[in-house]
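As structure tokens, here come the structures.
Laboratory data are not the source of any read-out in this text; all were calculated from the coordinates shown. Please read all numbers here as calculations on a predicted model, not as lab measurements. Cβ atoms are built from the backbone, for glycine too; each structure is taken alone.
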Structure P
Amino acid sequence: MARVFVDTNVLFPFSVMDLMLALTEDAVHEVIWTDALLAEWERVIVEQQRRSADSAARVTAAIRSYFVESQILESTYVDLIDDMPSKDPDDRRHIAAAVAGNAQFIITWNRGDFPAEPLARLGIRVADPDEYLHELLSELPSEVVATVVRLASEKRRPPRTALDMAESLAKAGVPTFAGELRSLLDALNEGNDRLGRRY
């Protein structure tokens, strides 16, 4: 199971974050996190007026509660920070946590912030969310589809289907993944038509 460190900028729009965490719940991969990462996400999402301070705090509290085993403590990576290959202090902190947490991937929309070659020498690959999720779907199609179907079934306000989820994810910036997901869901629906079930 891959361990992935997800950069702050991937944690919104919420549909991508929701899927990343759901895949962790279902042991398809494991998103590792730090207090520094969640604090940065909380600050940015409130500054950009995407969530209220109370709402953002509830999200980070839920992550701390439900994914406690995926936390990388600062004490395990603080001594690595100054040696990490980035000019940005926050990015050096994130890279150090990824190294300490034995991550195989750093997922980010800003690949230029994380130098690929030095990170490859540390055993970490840099990928954007669409590339990563599409590869994960190609490697574990049944598992990823099952997570999306489960996640959709839990949505109540408003109710969502798995195809609705795919549409939201396409709009959220992962169109290659969403397109392949739609194809798999369509095939699944064709096979289940006779049972009267639709995803």
Structure Q
Amino acid sequence: MSDTSNFRNGMVIELDDTLYQITYFQHVKPGKGGAFVRTKLKDVMAGGITDKTFRAGEKIKEVRLERRPIQYSYTDGNLFYFMSLETYEQIPLSREQLGEDQLLYLQENMECQGLNRDGVVLAVELPQFVELEIAETDPGVRGDTAQGGTKPAKLVTGAVVQVPLFVEEGEMIRVDRTEDKYITRVHS
């Protein structure tokens, strides 16, 4: 057992026989009444997001999931196949188990973490920082500087992030996928 003071992003908890991963939490201390914690919880199996509020100090059942290295191989219909880098076994996972937010950054041969419980992979965690090529973006305008504004850029996986005006189509960039945020250009 744990309580709300131990909440952290990525923590997995069990509520009503369902496993949820905390994707966001905020401790709130209003001027009147007791403190509470606002959370966004992702259903580990179904992939849906739920908002839930807990009283400060409320007891929660924390679930420890083992992280094992896996690699994305291919897609067949609605199933995404990963290979265990330890046993070389093929692991099929549904679109819901992966989550739409992660699918925007998933690319072939990407190494990820499989979240296991009792030897069964329940979910996948992509790396926080991914390097992807820009598929489409407007050309920069002459005179733009590094201090200038931003423009949308569509990546090869379909994700769209805001990039500085000097970044061009075909370039590789590093992105923080948890915040859909451009970090830097990657030179090969």
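Calculating percent of Cα pairs over 30 Å apart for structures P, Q picks out Q as the one with the greatest value. Matching task: -500 is the computed value of helix-only ellipticity at 222 nm (-39500 (n - 2.57) for each DSSP H run of 4 or more, over all residues; to 500). Pick the structure from P, Q. This figure was derived from Q. Each of structures P, Q was scored by relative contact order in percent (Cα under 8 Å, 6 or more apart); the highest score is held by P. Computing distance in nm of label points 7 Å out along Cα→Cβ at positions 48 and 120 for each of P, Q, which one ends up highest? Checked P, Q; max of distance in nm of label points 7 Å out along Cα→Cβ at positions 48 and 120 sits with P. For mean count of other Cβ atoms within 10 Å over residues 32-39, the highest value in the series P, Q is held by structure P.
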